[in-house]
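These are the structures, in structure tokens.
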Structure 1
Amino acid sequence: MDVGTWAAWLEASSLGHWMRSSALAYPVANVLHLLGLVLLVGPIMILDCRLLGFARWLPLIETNALLTRWAMMGLTLLVVAGISMFAADAGPLASNSIMQLKLLLIAAGIANALLFRRLWQQRLASWDLNPPSLGRAQALCSMLIWLVVGTLGRWIAYA
């Protein structure tokens, strides 16, 4: 099934119909999407700043464990609310270049996070003694990616 066919199916689904016809469904999904963005980007920014060398008084392993849980909750909320909102107008959104770029960057952000975990998770205890340049570059990329994703999400409404 190609993207256009899937988008048409989703828009015609009961979810798409409900999101368009309910007075509350779309606004509530929008608020939950924004809450998800805050819960993802806030912890990611703090963690990435810590990885870049700021606030060294925060223990990295504990900070990572706590903030990663919050970021994962935010990402989950973003996905659920995002798919719900997408269903309301999936056809046009699927062909929107800003939406396509947003989805591509979300995939890049998730891939960057997974790669970071694979490469550096076991080295966090000694991170401050010898922070890897690639790890720091990944933290900086993470910050940029998620800020652009949030910006593009807002921009879609005006495209």
Structure 2
Amino acid sequence: MNNVKSWEELKKEVDRLHGERKKIVFTNGCFDILHAGHVRYLTQARKAGDVLVVGLNSDSSVRKIKGEKRPIVPQNERAEVISSLESVDYVTFFNEDTPLALIEYLRPDLLVKGADWREEEIAGRDQVLSWGGNVLLIPLVEGASTTNIIKKVVAAYGQT
């Protein structure tokens, strides 16, 4: 997991890459149970630039957003899986509800989210646009979601 970095380590990498005129793409999420929708989304995000950075919600952040039963998969395991994808260059954790502070710190060139978001509601949008960056919304894969996977498992095996 040598591409899972602290904020400070990642900032050095991003600054170096910016110096090489690389286009830095940033996205974020819980990525609790990885599925085809996640993989396709991250692949498309990576194609939009030179380097893909994934801000991964920490376990405490996921609990705040999704409730006490989540995450299913602990943060270090989620980071290991996400960081092993060919499309992902770097992963870092954030503890807050949104990655706004991380986005302001890293200053990516492109902010990517799923098309289920309204652009004006995306954390970091205004900041990225203010330094000349852009925002990209990527269509979701119909029916592909961690919540749907959990529902299928519960329906098939009963709630424990």
* **Test item: mean count of other Cβ atoms within 10 Å over residues 43-50 calculated as 17.1, pick one of 1, 2** => 2
* **Structure responsible for 27, with relative contact order in percent (Cα under 8 Å, 6 or more apart) calculated and labels 1, 2 on offer** => 2
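Hey, helix-only ellipticity at 222 nm (-39500 (n - 2.57) for each DSSP H run of 4 or more, over all residues; to 500) derived from one of 1, 2 reads -27000; which structure?
It was calculated from structure 1.
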* To do: Work out distance in nm of label points 7 Å out along Cα→Cβ at positions 35 and 115 for each of structures 1, 2, then name the structure with the largest result.
  => 1
* Asked: So FRET efficiency 1/(1 + (r/R0)^6) of positions 83 and 123 (r between Cβ atoms, R0 = 30 Å, to 0.05), computed for just one structure, reads 0.30; which one of 1, 2 is that?
  -> 1
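FYI, it's all coordinate maths here, none of it is from the lab. Not measured: the values here are computed from a predicted model. Cβ atoms are built from the backbone, for glycine too; each structure is taken alone.
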